[in-house]
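Below you'll find a set of structures to go through.
What follows is calculated from the coordinates using simple rules that are stated; it is not laboratory data. Here the structure is a predicted model, which is why all the values come from computation and not from measurement. Cβ atoms are built from the backbone, for glycine too; each structure is taken alone.
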Structure I
Amino acid sequence: MNPVKQLSRRDFVKTGGLFVLGVSMAGCGRQDKPAITAARPADGPWSPDVFISFDADGTVHIISHRSEMGQGTRTGLAAIVADELEADWGRVIVEQAMADAVYGDQNTDGSWSVRGFMQRMREAGASARQMLEQAAADEWQVDVAECRAENHRVLHDASTRSLDYKDLVAAAAALPVPAPDTLSFKPSEKFRYIGKDMPIVDLDDMIHGRAGYGIDASVAGMKYAVIARCPVTFGRVKSFDAAEALALDGVRQVVELPAATPPALFQALGGIAVIADNTWAAMEGRKRLKIEWDEGDNARYNSDDYKAQLQAATRQDGQVVREEGDVTEAFANADVTLDAEFYTPHLAHAPMEPPVALASVTTDRCEVWAPTQNPQSIIKEGAAITGLAPEQIKVHVTLLGGGFGRKSKCDFVNEAIILSKSIGAPVKVVWSREDDIRHDYFHAPSAQYLKASINSENAVSGWLHRVAYPTIMSTFEAGAKHPAGWEIGMGAINMPYDIANVNIASAETEAKIRIGWLRSVCNIFQAFAVCSFTDEIAYARNKDPLENFLDMLGPDRHLDFSSFGQKGVDNYPFDTARLRHVAELAAEKAGWGRVLPGGHGHGIAVHRSFLSYVAAVVEVAVDADGRWNVPRVDIAFDCGLAVNPDRVRAQLEGSVIFGLSLAREGKITATNGRVDQGNFDDYPVLRMDMTPETSVHIVHNDALPAGVGEPGVPPIAPALANAIFAATGTRLREMPFGLQIAV
């Protein structure tokens, strides 16, 4: 099993005697990638690309610049490089990059790592391979076209000669790096790793307890901190008494952190920190703090009242974001109209590993160890807190015990930096489960109203969809009250049905607590509404739900939503044929239409998100008392080229568990500004005995790779709701559904 190391680009450069490629990042945005230029070493190891270096013995070090939280990024990106390099996987070591703009975008979110960097990783591997082939050709004095790399060797078939990579490192290091437009790439039929099942590189360490997560970070002289934060977002400390806390053995200091001010950004929330020799002492000390809070305006926030406000907003005209034809006329001329309201509450990320961070701040250095999805943001934030230059801040990225978007917002790291600077010693800030759930960047609650018309020919002639939810942009922009176009574009604006008259609108809403992106973001509630309402239309038309979906989808075509502010992604058209195919595949594999046992029902939901196409068929079993469980889920998935199918299956299986957790009992509420939930007893996640048999059916093709980590979540809840209706005749339009329904 390949070992994994932490590697700082700066440390790598400083070691001396290295062949290093200069890299230019224009803005470090998602449309940019490192450019390749050459430098020369005096001697020593060879680094033909910022993502690759060679030891003298031919060992290849491949740098993973994205965060690993179970999705397999560290393995997938390295496998792409190794494949183009024709490296022996047994001679590859994967290095975890530290935070550095030299690598491009390191914010690991949006199901973007492979699709955003596959070509760049191929270029890295191909450039090194071609240099090795050229070095061998020079050694043999033959045309490089006669040489080919294979499994860590370069071969000359005409003479049966071969050289191991270790024998070519020195000569290759003296060659110019080929320009990207001169590179040749392997055809897909010759891939050795890409598209093949591969165990993740961290597996052995995880199994044997050697894997390093944020909680495992430790340095000499480290103190532990636990923070009492105001239970109401943006509340402040009015006064406090720390005498009882300071009297406890092991408690060393009590420090006040400055309160955050809107917008939330990645600010530490503020509060009172107890600094101690161990976590237990810090937690016990926090219990003994006497704090009077100034709770502020958000103390009036009650989620039930807020829900009513959202629902009322969707019952009125809103800001139109997509309009085609005339829905008013379609409704007026309809034989049948139907409407429905849908609601989803706040949701918490609740990763198995709560936030944790270790920081060590001195007069000339700030060093951080954290399970972060967004390491470069820590450099910027750390510089602002400490006054140090960005190059004086080092960020070690540990493994993440789950993230789901929470750990891209590094308020917890800022807390550690503030406290370390304050006390002049390394500090590890530890969040409890209650801290995590009560002080999250919550997924927005959402109210949605849908209305459709069916004409005399039994065709759907009109579609109205209104949404109301606090925008994620409120976290970054004071006064942001309308969902951003990209939020409404996650399943609402880009509704794919072939309907002539469409009106989609959003309402103005003010956020009361911190709002953040959670796995699949707005696709969760918009897919729930659209896919559930589609099922209702099927019964209104007296059609089988699958037949109804395919009919509403219409003929195969590429959809363009650019006139509604939805910018497409180059080479990723919205292809309804691919959406159709996953629907038909999931239905086929689930045995759609077969006779099910009494109390059982099938439901289907189909959705495109993060450029991937997914369909889920859920089988539900409901007993006479309304208690339900899910014995089986079939999920068909088209993400283009699946770089590591084993990880794709794992991510889809995880998506089913995540989606069912939200659908069963996922609910965050607030009373007088305080979050009511605090642990897995009142914010449960799916347990093993509730987990269904899940069959993942990957559509294998050579289309460009698309997102994997998130798109499996959105269809699960609506497919379940549709299955419950098929089994019982009861419609569920509000999440979560609970463990028992009225029958």
Structure II
Amino acid sequence: MNVKRWALCLLLLLCLTACGGTPEKEPEPDPVEAVSGMVYVPEFFPVDFEANYVHEACVSGGKVWLVGDAVQESEIEGPDGEMIPAPLSGTALFQGEPGGTAFRQVEGYRPFDFLNGADGYITAPRCWPGGEGSVWVWTSVSPWDGQPSSDYVQQFDAAGKELARLKLGALLWEEDPDWITDVLTDREDRLYVSTAQTVTAFDRDGRLLCGLDGEFGSPWNALVLLADGRAALRARGSVLGEPDVLRVIRPEAGDWGESYALPACYDKVYDGSGDWLFFCTSGDSLYGYNAGGERLERLLSWTGTNINCESVGGLAALADGRLFAVVAGEETVLLSPTDPASLPEMTVLTYATLSLSSETRSKIVEFNKGYPGCRIEVRDYSEYNTGTEPSAGQTRLQTEMLAGDIPDLLDTSNLPLRQYARRGWLEDLLPYVEGDPDLGREALMERVLDAALQDGKLYQAFSSFSILTAVGRTSMVGDRVSWTWADLREAMAKLPEGGTVFGESSREDLLELLLPMTAESLVDRQAGTVREEAVRSFLEFCGTAPLRTDAVEDIYTAALDGELLLLPAELTRLDSGAEIQMYTTAFGGACSYVGYPREDGGAGSCFRLWEGIAMTTACKEKEAAWAFLREAFLPKYPTGIYFGPAFPISRTDFDRMVEISTGPMLDETGQPMESEGMAWSFMPDSDLAIPIRPVTQEEYDHFMTLYNAVGHIYDPDDSLTAIIQEEANAYFSEDRSLEDTVRLIVNRAELYLKELQ
């Protein structure tokens, strides 16, 4: 294997530990206490070692130990008796210095020997520190000759000499083994092995100490080595709704010890070291449990230190107070606590989100590395959610913004964008788009851009879009992209006995399906009024539509058999075998994107915007913010290999997608294939076979007719839908007449709309 050599680079960026201003109305207390006064400055060191990927890392005796993928050269006999190369996938153990770039392979760790000459798969899920600078490694071996898998735990001294070895299967069971989910030793060299429901403890000689059962919070990577040498297990809280805890294992007593509460939305827990009993990540923050202060403290923002926390393969505190981490198996980083007054001034833009996506996290880290004098730091409000208050983060964000603590950038997902724009919190991005030399309206899918405007202003950047609609068989629903409730009733007459519109089994379920897509068509927001006749038609349909008496096990087969009139749909791609071919197949060869009925005759379909980000009017550095936001609109797929999770907003990317999707299918060499690919099944939800083939011209024309008819975006108003749902349910239960229900909805909804004006 070639050794990758990277140039040494040092990036000096801050990581502020406290959030921005203090709101006038103090929000609820943080679930954890925050460290104040210090920031962590990162130094990155590219590593040089013969491994493809790092699974785990730890620090022991001042040395760094890495367990990574490795390959052993091997050969197998070919069909003609010749020997051909057959590399075996396995692992290797490496040792190096914190802040060093060269890591040597530990020769004493020879996991391929566990195969006894056979071929197979080897992985080392974990390593952790032992006493006197030693390290422990858990290795899992899966032979390919039908022999059972085996798990081993080994200890190596600081020089790489093997000190101990245990084969786990012989300790745990004689037959019908459970899956091992984690392995650990404590500082007394007692061994702990967890499965999905059990943790078992042994002494160093393999004698059973105890076995404990319980409701574990996470079945994988469940065991944690605390800084004081004890072993703990991630487990569920004792009361429903309470957060997970780290529960100390007392092997000699055979029971549980202390419990340490974890943040409600934690992602990963790391072994403790130094002054920190354990570490954990929640949202974009790293927390450490202060053993002396007996509390969780926020140490840093991962993105603020140019680190994608999803790529962190190991974390430890060094004796001098610095933190050490391995990132993506390609570089190590030292994080030094530093007085911020000693560092160059830097503008920090806060990015508020209710849940940070992997793609956005990566984009922020990339931006921070490349934009001088400014960085984006994430404020992930999901950290404030709890089991009993799952929306506490959104409430806190709203409270802070009302008090004047407004972030620079906003993830628009699940936020009331209309209200924020009306309060003057959001910057109009349309002038930025039109004035950008690489953009302009013509560079984007203008129909989507126009639909996204509010009062002629663009309040969010987004990279892609999908179309939410309802699909039906053309012969039953007609060749059209809009219809009314009366039109739908006419189509229902073509259903066979026992057929239904959507396959719902209760009126409440039908209402829940329809409301997000139809509620906006029932009101006139500018006038602050409710369309009474539209509400009446909507309720009449929901109250009288045929329902199924049994569950629909396969909605696509039911549609093919003519038992369902419509299927809810979200169109995201034009690839072979994607939604276009699926719905064409499900409705017997011809389908129409009729959408959901509207009394005003408009198209009952809408655009859903993906990965929306807004700039606020309070943004401290709008030029830098636009440099980050504009990337959403730029072409990203010049080769046409992949176009993201949905239709790209870039016209260049979209046109390239169309060119590839409607052209001949290509093989791996880029040459046209002689025939269609094999059909694939829409499993596990359906046995319907979908042909893998290009989109036909007719299918594409139908799609573009729908695209050109859509005029609004998906932005459901939860308060409005709650009003309609509450009153409609009383009508369904026959506690209220239709006319009384319509009157109450009109009165309540108009009062709500006028409050918003």
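Just a few scattered comments:
- For the structures shown (I, II), FRET efficiency 1/(1 + (r/R0)^6) of positions 179 and 251 (r between Cβ atoms, R0 = 25 Å, to 0.05) is largest in II.
- Each of structures I, II was scored by distance in nm of label points 7 Å out along Cα→Cβ at positions 67 and 227; the highest score is held by II.
- Structures I, II were compared on Rg/Rh (Cα atoms, Kirkwood Rh), for residues 235-450 alone, and the highest value belongs to I.
- Highest-scoring label, criterion being Rg/Rh (Cα atoms, Kirkwood Rh), for residues 403-474 alone, among I, II: I
- Ranked by mean count of other Cβ atoms within 10 Å over residues 187-194, structures I, II are topped by II, which has the highest value.
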